[in-house]
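**Q** Each structure below is given as structure tokens.
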Structure I
Amino acid sequence: MLDLDTAFINEEFHAEAVSGIEMDDLLANGWRHFGTHFFRYNLNVYEFDIRQVIPLRIRLADFSLTKSQRRILRKNADLRTEIRPIVVTDKTEELFERHKLRFHHGTPDSIYDFVSRKPAKTPCRAMEICVYEDNNLLAASFLDIAETSSSGIYAIFDPKASSRSPGIFTMLKEIEYSIENGKMFYYQGYCYEGESFYDYKKRFRAIEQYEWNGNWESVKEFHRPDAETLSF
């Protein structure tokens, strides 16, 4: 329930270059970015309601897979995954055009609404996770690489591949890459208080949420853990 005494936070700035240490600090204080536009806000309108915005992150040392996430990895084991610095190609833009057909309102115009024109290094180092079926690009996600953390920027996928849960699959690959590269936290973005389109971000173990007072708190109630777990 929204606390009517909650102070409204709505801040933004632009930056062409941010160091890994600076990015860690920004993420830890609830900031996100699309391209060179950095922003944070604690309230937003969702389906005619004013909702509290909740930044999320996963403490990677405590992360383990649920049974459903393990099934998603198994279902996509036949696909090829490539991880490299972001390069927006014609195939990326074609995939974005297919992906945005999923939206009925608030449809984004371009992939450059989310990444800069030099996305591999502006405003910080960033990687892409590209998923292929043969030579067909089925999904791609974009990941900021900070000093001790990583942060999912945006993900796109072919709606025809929805049965594979490609958005969750690329998130799992981002988490795996972050663990392998010694990161402490993986930031999966904002969600809302209550049910919303963004609830898929809540369905992970070892989640923490930002309280807008500078503190992060461990969250237990977002998910119902499966009996079996599997660590990366």
Structure II
Amino acid sequence: MFITSFASGQWQSNCYLVAGSAAPGTDCVIVDPGWGADEMARRLVERHRLRPVAILLTHGHLDHIGAAHGLAAEYEIETWIHPADRRLLREPGAGLPPDWAPMLRALAGSETLPEPWLVRELDDLMELDLGGLGLRIRHAPGHTGGSVLALCDYPDDPEVSAVMFSGDVLFAGSIGRTDLPGSDHDAMRRSLEVQILSLPDDVVALPGHGAQTSIGYERVTNPYLQSDYWRNQS
């Protein structure tokens, strides 16, 4: 399996290119190409001689979808997103605080964006075969209504059962914000309990921001995964 990543934009959001192998000509999936990610994504596609076949979005915030329209058109590939976040492809301001509107206009020249040319919708427990990658989708609302986790078996290391693109649901030592428009604190709590804590310890999480981690490590060290934290919030 081949995974490469980079951080882009003022929010330093992680974009991933994922393929079944590093062999030239291998199909790849672009995960979360955020604002400003297009140039580096192209460079990595060319450097590793990959063939993009799909874009997968873990949620609809601008820092994860900003380059999706351009890349989808350039490579003529489909874009996958949960229907609860599809509106954010066209109206990214709906997921941002109202006072961020001037920044959005400065970045995009408008408060609206064109939707990628071919959009497909994700669903909980969906299994996708994209470029030979078997991806398992878990709907994990909270940070946004349409946040998802995307898991893929990892055959290259016996100590890792799967990798998970966790978007802004789970970070190393933290979780995504729940104070933005469309966020839901209680939904995040349920997603962490049902979708994150039910995973094996040997799943490696590749988050939307920051360094990779593992479910086992986060289960022990992440304060937001401790029952005492949520008990004190009630």
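**Q** Computing relative contact order in percent (Cα under 8 Å, 6 or more apart) for each of I, II, which one ends up highest?
**A** Going through I, II one by one, relative contact order in percent (Cα under 8 Å, 6 or more apart) peaks for structure I.
**Q** Let me ask something additional. For which of the structures I, II does the calculation of distance in nm of label points 7 Å out along Cα→Cβ at positions 64 and 104 return 1.7?
**A** Among I, II, the structure yielding 1.7 for distance in nm of label points 7 Å out along Cα→Cβ at positions 64 and 104 is II.
Every number in this text was worked out from the coordinates using simple rules, so none of it is lab data. The structure presented is a predicted model; accordingly, all values stated were derived computationally and were not measured. Cβ atoms are built from the backbone, for glycine too; each structure is taken alone.
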